[in-house]
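The data blocks that follow each hold one structure.
Just so it is clear, none of the values below were taken in a lab; they were calculated from the coordinates. Predicted, not measured: the structure shown is a model, and the values here were computed from it. Cβ atoms are built from the backbone, for glycine too; each structure is taken alone.
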Structure I
Amino acid sequence: MMAPRGTATDWLVALGLAFGVAAIGGGLTVLDDWYYSLEQPWFKPPDLLFGPAWTILFILMAWSGVLAWRTAAEDEISLSARRAQLLLLWALNGLANMGWSLLYFYLQRPDWALAEVVLLWLSIVFLIRHTMRYNKRAALILWPYLAWVSFAAMLNLATVVLNAPFV
């Protein structure tokens, strides 16, 4: 069955929430002397690519959220339970996303962020698994996010190895 068309409000809410998380994470991302003094892994992209990459990912996250939200409305029996789970998973993902920036950049603890990125990664996996049950497209749209966070985790690990200890 095809997902209901919904309204523009779905998009506005999803984009507002996604870019709210992005704004908080961005506000916690301080590129200062400490950051520029870190030895970076050879495979780290230029800093100016991170903003556009995250912008695309947040748009994809909003798109996935809208599709999943609309599809959840098709099954009236489990509507509230499915939507409650969806909202909880998105909230946990948003917190984990902001938490990584807080730990890595604001608190200058890439070692703590490395442990936290596991939670972020798992939150994406849980979102994919949850949405896959009723909207495969919504789940597939999240794969670039998972790939990017996997890459970011490798960057994080390499930075910790190259610069440890952090105190």
Structure II
Amino acid sequence: MTSLQPVLTVFGGLPGTGKTTLSRELTKRLAATYIRVDAIEQSLRAAGHDVGPMGYVIANALASENLRLGRAVVADCVNPVLASRDGWWQTAMQSSARIAEIEVICSDVALHRQRAEARTSDIAGLKLPAWQDIVGRHYEPWDRDHLVLDTANDSIDHLLERVEIYLRDRDG
């Protein structure tokens, strides 16, 4: 029996751009494993631990275990720096998996702000960042090939169609 390499799909982007909405829906469509760094980090905080890079370290370990089982994995995280992106890349390579990196943006600043200020947390105890925290956040430009999705004008279905095409194209 032949099987394709599993794929690690990593969503990144500033808070409030639509990453969680898109990554959850893709997870359902692919029947994949869903890993959300916010949930891991909040669990660490609630247990009295400093977070630092540990949320990403744990997320990568969980992704690796699932990839080695042949499962597709969807990771939902801000992924703001090259080091975190390299961590996902290493996880995929060490797990003999393919990687698809997706950056979610909202090019309409007023809409992005409205979304960020109107949203509520679905993780117990998680304090969402204020708009000033979002725009002032350290966020490094991406240095490699990745798909950019702009949630300002496209529907979720159209954006997910683009993701599915991107995943198929990377399958070869």
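For structures I, II, calculate Cα Rg over 2.2 N^0.38 Å and state which one comes out highest.
Largest value of Cα Rg over 2.2 N^0.38 Å: I.
State the single structure among I, II that was used to calculate helix-only ellipticity at 222 nm (-39500 (n - 2.57) for each DSSP H run of 4 or more, over all residues; to 500), giving -14000.
II
Distance in nm of label points 7 Å out along Cα→Cβ at positions 26 and 130 computed as 2.5: which structure among I, II?
I
Work out the source of 3.2 here, i.e. which of I, II gives that when distance in nm of label points 7 Å out along Cα→Cβ at positions 66 and 122 is computed.
Values: I: 3.2; II: 1.5.
Answer by label: I.
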